[in-house]
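*Asks:* Structures given as structure tokens follow.
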Structure I
């Protein structure tokens, strides 16, 4: 313990003699701690915490492909969705979602908005209720 106290006193004296070096060292340590905190927060939120839905570990996404154009995450067409819904024995239920960006005109310049279409059973598949209003009907 005595050695630790002597080393700490020596480090403080050295840092006080060189304030420029001390500022750079403290700034470097602060940036390192901040970067690690930010990265861990993102990893924890995105990868480690479960989704806020009931049985979220059972949710899957079905994407289509357009191999001739090299597109992998392509939405299925409505006929494909109906085929999946009627023929997929391993799925409890299936909901469809299609999102895109569109222009919203009005007074002044149009603005870009995110638009989405969902099948009637979207909320029930996720096991959630709308905050305002009612659920979709078939």
Structure II
């Protein structure tokens, strides 16, 4: 089975404010074949600190997420949910999202055929990249 790199995000929503504003962009990514959503779970922590995991159809505010294409379910474990919940402040929420970078699958297959192995990889934070690019622009001018 050919599969591209798989990534995850935990996105926090202070005040439990799920607006669905990210859904259109996720839909564009799935429809273009850039990513394939593998799993999506929402975690909420109430004002007393009690946590619960929710599916897209459990709360009206999450209904927009139900329209996303993907194979949602089963990959995110109870331990993953507990990990995300531990960092939440009371009266806040998080979305746990796992997706495949389908755009990278051909490169990954070529790497395997070449007997290459991934030694390291990481996502560079946006602020660091922007800062470095601004410094380069200043040096060039």
Structure III
């Protein structure tokens, strides 16, 4: 499971980098035409979502730092051994472990705060999910 964990981290960095580049292109097209009204609420929203993206990128990066700190603990992705991006060093390994642990929990706290902030959306999603699964379980048995 440890190699799977690292592979998910690599996949996350790849997909997230693609997502960030796409969002930056959309922002460029949107805001070069008309800049939004910069209210305190707009700035809070931009800062909060930006911090979520920073956490999403920093947690796997700190995991790479942790993995690269060991001599024979390479990161594999789809059977390919990825080159080390951090040197093998106990200090870097310790820093990576600490960052990976605390950034992961801080990211979780931000996700929970985001869920609380968007509680109406979460409730609607949960209701649709329950309806989908309850409809399948009742509808899958043959009617006599």
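*Asks:* Using relative contact order in percent (Cα under 8 Å, 6 or more apart) as the calculated read-out, with 13 as its value, let me know the right label among I, II, III.
*Replies:* This figure was derived from I.
*Asks:* Same structure again: Which structure, out of I, II, III, was distance in nm of label points 7 Å out along Cα→Cβ at positions 30 and 118 calculated from, if the result is 4.4?
*Replies:* Comparing all candidates, it corresponds to I.
*Asks:* For Cα extents along the principal axes in Å, the calculated result is 62, 56, 27, so let me know which of I, II, III that is.
*Replies:* Computed on structure III.
*Asks:* With distance in nm of label points 7 Å out along Cα→Cβ at positions 14 and 110 computed per structure, which member of I, II, III shows the largest figure? Provide the component values of the computation, followed by the final result.
*Replies:* Values: I: 6.4; II: 4.4; III: 2.4.
Max of distance in nm of label points 7 Å out along Cα→Cβ at positions 14 and 110: I.
*Asks:* A follow-up question, please. From I, II, III, which structure was distance in nm of label points 7 Å out along Cα→Cβ at positions 22 and 62 = 2.7 calculated on?
*Replies:* Label of the originating structure: III.
*Asks:* Please state which of the structures I, II, III yields -13000 when helix-only ellipticity at 222 nm (-39500 (n - 2.57) for each DSSP H run of 4 or more, over all residues; to 500) is computed from it.
*Replies:* I
Quick note: the coordinates plus some simple rules give every number you see, no bench work behind them. All of these numbers come straight from a predicted model, not from anything done at the bench. Cβ atoms are built from the backbone, for glycine too; each structure is taken alone.
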